[in-house]
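Student: Below: a set of structures, written as structure tokens.
Computed from the coordinates by the stated procedures, all read-outs in this text should not be read as laboratory data. Since this is a predicted model, take the numbers as computed values, not measurements. Cβ atoms are built from the backbone, for glycine too; each structure is taken alone.
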Structure P
Amino acid sequence: MAVFLIADTHFGHAGIIRMCRRPFADVREMDATMIANWNAVVRQADDVIHLGDFAHRYDAAKLPKLFASLNGRKHLIKGNHDDAATLALPWESVRDIAYASIDSQNVVLCHYAMRTWPRIRKGALMLYGHSHGRLAGNVQSCDVGVDVLGFAPVRLKTIKSYLATLPLMNDPEAREEIDNDDGGLKL
């Protein structure tokens, strides 16, 4: 069993193609590609944690069929476009935020990015969606949405490789020496 993460699929949302410059001619092509990509990497016994905005403007009557077509045991971290029809799907779990250990790595999972989070100083990662790549990440925090990491669920090792390419984080809780012309102040 493997754990995969994904965010911001926006199944059924034609406008997201233009808004995020997704490489699809239309919503049919986008949805078909994401379903095929999902099922190419996820097995039925795998877990997929979706960090919100699963579908938007998708026909509620057809949503259960879409959901059933996707491999794996699916968990949802609620996003701003996850309506009642999406929340009614047979998710394994639905949360606003999750604190988890994936592949022995502590993670905080939320649709929205946080500037600081529990266990930040102990190496916990903060993974989010919502920003469609417009909010820069750092070595401990990044957008795991399809507009950043590709149009398929990804494993944590792929996310960690991506995090390693990002800038160091500015730790708001760090205690550093501050030097000034008045002889310096040590905190």
Structure Q
Amino acid sequence: MARLLEKYRQEVLPQLSEEFGRKNQMSLPKLEKIVLSMGLGKAVQESTNKARDNKRFTEAEAALKTVTGQKPMNCRARMSVSNFKLRKGYDIGLKVTLRGKRMYEFLDRLVALAIPRVRDFRGLNPASFDGGGNYGMGLTEYGVFPEINPDKVTYQQGMNIAICTTARNDAEARRLLTLLGMPFRS
């Protein structure tokens, strides 16, 4: 069992039940999924063909696969935009949806290993909730994950991380993520 999942069941659920005054554990907030995405617009601009032939795209795909343990899904352009030199059908991004055990293992590595390695880190923005209990954050480079060998990174690429919960509002979601170890600014 994932360490963070065990912590959720042993420590976080009883504490949330006491704080929110609910005895039914199914009504308490829990993690639903984590979505990691990378926009690779620079890969399209540098390449004359589809971004699939580009080294930047393949490197980002390999890095995302290494970090998550899952093969990323290609996101394609829905329409052509001449100002961005973009054609319909071009690969413009990657995304991975994590659920279950992999989700808890990724969040554990994110909180314990990756976030503390971010340069000049002063805490996560507590205002980045969407109003429905979901939290979004971004990393400027994926090299903060310990699985990535910094010597093999030729292109720095950022990523977006969306943490989706079953919380009713932002306050419940913030409390859940705080108990799971997310370092929010005060």
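Student: Ranked by relative contact order in percent (Cα under 8 Å, 6 or more apart), which of P, Q sits at the highest value?
Tutor: Q
Student: Of structures P, Q, which gives 5.2 when distance in nm of label points 7 Å out along Cα→Cβ at positions 82 and 146 is computed from the coordinates?
Tutor: Source structure for this number: Q.
Student: Taking -8000 as the value of helix-only ellipticity at 222 nm (-39500 (n - 2.57) for each DSSP H run of 4 or more, over all residues; to 500) derived from one of the structures shown (P, Q), identify that structure.
Tutor: Q
Student: Have a look at P, Q and say which one yields 14.9 for mean count of other Cβ atoms within 10 Å over residues 10-17, as calculated.
Tutor: Q
Student: Which structure, out of P, Q, was Rg and Dmax of the Cα atoms in Å calculated from, if the result is 18.4, 70?
Tutor: It must be structure P, since only it matches.
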